Structure 1
Amino acid sequence: MSPIITPSEFKNLPTENLIILDARVGKDAHQNYLNKHIKSARFIDLDKDLAEIGEDAAFSGRHPLPSVEKFAETLSNLGISEDSHVVVYDDKNGSNAAARAWWMLKSFGLKNVQVLDGGFQNAEKENVEFSAGGEIFEKSEVIKKENWLLPTSTLETVENELINNSSTVIDVRDAYRYNGESEPIDLIAGHIPGAINIPFSENLDEHGNFLKPEILKEKYTELLKDKPENLIIHCGSGVTACHTILALNYAGFPIPNLYVGSWSEWSRREGKEIAREV
């Protein structure tokens, strides 16, 4: 199953076992969901459902993963079972919580998970059916898992891999943040020394849709030639990094490591070197 689904493909999906997740973010995200969402979609919250925010981002980042046990409860509350076909969308071209939800669902072991290409806006353009208010659905049985299944990296792993030149660390934030020109979210501008910058926005075409998989394949093959094959992807807090992991998977590459703590952890950790291009 392709990790990306277009609105036209989505409209033709059978409804049996189909679960749609609205992963829009922001202070008004839930109200926006109640005002208008794709018909039968269920709301999933980035901060409450897709992260377990700790007291000190220096030792976890701004959006650390919840425990698998807590995520299992979230899936049960959303009515998601192992045979569910889950389609998730946001209003940021999948670059925010939709890709993070995709990664977590896949890492939890669900096989049939897709992100709606172009998200909420594209669904509106393509006349996908919408509704308002809450949705009524039943909880599902809790799925038992012991660990996340997809590869992750810690701060210490990232540091060691860069020292040994055994991994390519990709920072997917916008270039101005990587370069250290300014930092709108975290405390310090700059990047991890040795990391390369491939902004996640380069995974998209001029309409905000994912590039075709063959184009992504050619693009990343060229960008990563002569570099270590083992990839570690990070961003500000382990959310938009999932957009590039999604793009790489769509292009046919193996799913790389996610550094969940990302820049929000590295930049706060005492003693860690910070690089700038300005």
Structure 2
Amino acid sequence: MTPEDFERLQVLMATRAGVRLARDRIQLAEHRLGPVARREGYESVQALLDSLWSRPVASLGWAVIEALLNTETWFRRDRAPFDSFGRELLPALARARPGGRVSVWSAGCSFGQEAYSLAMAALDARAQGLAGEVAVTATDLSLAAIERARAGAYTGFEIQRGLSAAAMLRWFEPRDDQWVARPQLQEIVRFSRANLLDETADGPRHDVIFCRHVLKDMEPARRALTLEMLERRLVDDGCLFVGFDERLDSESVAFRPVNGRRGLYVKSPAFLSRAA
């Protein structure tokens, strides 16, 4: 892969996915595109890129984009956000909502571990009489990731990453060499492919949005637009969770951090009064 090829990949990722592809990832990009080249019948990554630049095909372009996305995730990642959601936010929201119904959006759900972690917390709260019906909408740009998430099947390594043995046995059942989410877990979550850049501000509103470890990889202008969309899609008294290393303080006047809760944001009172 030439530097010129990598620059064109940077433009492709930024315009189609909003993702900023750092210059130090050229070797990683070539490594990830190897399997794509073989699957698509090209003898090398260079041959794949030459074909993509000479005859742009949407399906091939998206296959390249999906291969370069950061899909790393695990169950109950960082743990604290899921504890706060299940033990505090969900019961409080359920008390304030008609029928106790709460809507949650996992935006950038990757292979589904985050969405299923939210479903576990919801079922735990319901079993304790602290919550009613909880609906989890989970979306991701990668179609391959969504298909895996829908299947709810994980390897032994993936299932143990973030889950205790008791939680693993409670929520998943062994099947061949994988662990598959039990029906009660899958019933709560609805997976679909979606590009955050294409999401509209007038879409369904949610009580809680998890958009963790997504914004930090986005190109600044696209990140600002995504934050604006997330604000419109969050109810006024809702909560937004971002990654521990993602700060919105200087990027969005719509949100303010919650003291003592890393990664947790609510809408700014000043913004709400101005928007009213």
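When distance in nm of label points 7 Å out along Cα→Cβ at positions 87 and 159 is computed across structures 1, 2, the figure 4.5 traces back to 1. When FRET efficiency 1/(1 + (r/R0)^6) of positions 31 and 183 (r between Cβ atoms, R0 = 25 Å, to 0.05) is calculated for each of the structures 1, 2, the largest result comes from 1. Taking helix-only ellipticity at 222 nm (-39500 (n - 2.57) for each DSSP H run of 4 or more, over all residues; to 500) from the coordinates of each of 1, 2, which one would give -8000? Here the read-out was taken from 1.
For distance in nm of label points 7 Å out along Cα→Cβ at positions 151 and 175, the highest value in the series 1, 2 is held by structure 1. Any idea which of 1, 2 comes out highest on distance in nm of label points 7 Å out along Cα→Cβ at positions 103 and 127? Once distance in nm of label points 7 Å out along Cα→Cβ at positions 103 and 127 is tallied for 1, 2, the winner is 1. Taking 16.0 as the value of mean projected area of the Cα convex hull in nm² derived from one of the structures shown (1, 2), identify that structure. Answer for the origin of the read-out: 2.
Could you tell me which structure in 1, 2 was used to calculate relative contact order in percent (Cα under 8 Å, 6 or more apart) as 16? Going label by label, the one that fits is 2.
Rule-based calculations on the coordinates, nothing more; no lab input. Everything numeric here is computed off the predicted structure, so don't read it as measured data. Cβ atoms are built from the backbone, for glycine too; each structure is taken alone.
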